[in-house]
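Just so you know, all these numbers are worked out from the coordinates, no wet-lab data involved. Only a predicted model underlies this, so the values are computations on that prediction, with no experimental measurement involved. Cβ atoms are built from the backbone, for glycine too; each structure is taken alone.
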Structure I
Amino acid sequence: MPNPKWRHSKRRKRARRTHYKIDAPQIATCPTTGEKHLFHHAYMVEGNLYYRGQILISGEASGDAAEA
């Protein structure tokens, strides 16, 4: 692996690392439920799993399977 030929100062190293900052997550609002969620993530509302405004897993169906 390549190694630096000369040592860099602490100041140079720290100045380079200051640019690695975490961004605030993007929040979306579902047009169907009005629920706020992270972009490109599924989210739960009243026992139902939603993604892109569509129900992926209904809470009623999973509740029926648990009773049987």
Structure II
Amino acid sequence: MLTVAKIIELVGSSEESFEDAVHNALDTASETIRNIHGLDVLDWTCDVEDGKIVQYRANVKVAFRYEE
């Protein structure tokens, strides 16, 4: 039973897509955080050069079980 969750905010990025940006944020968080149980995408942004998207970004909140 989950009683307390901790939430952190991250920005994932990708040169390929917004979906890859979300996956990159989750993959990176998973390297050091245990018990991730939720992800909330807050915002999508991107960099544009010469009329083309060159970097996709996803601002996300990652929720995980708090451990003392």
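So distance in nm of label points 7 Å out along Cα→Cβ at positions 39 and 55, computed for just one structure, reads 2.0; which one of I, II is that?
II
Once relative contact order in percent (Cα under 8 Å, 6 or more apart) is calculated for every structure in I, II, which label goes with the largest value?
Answer by largest value of relative contact order in percent (Cα under 8 Å, 6 or more apart): II.
If volume of the Cα convex hull per residue in Å³ computes to 73, which of I, II did it come from?
Considering all the candidates, the number was obtained from II.
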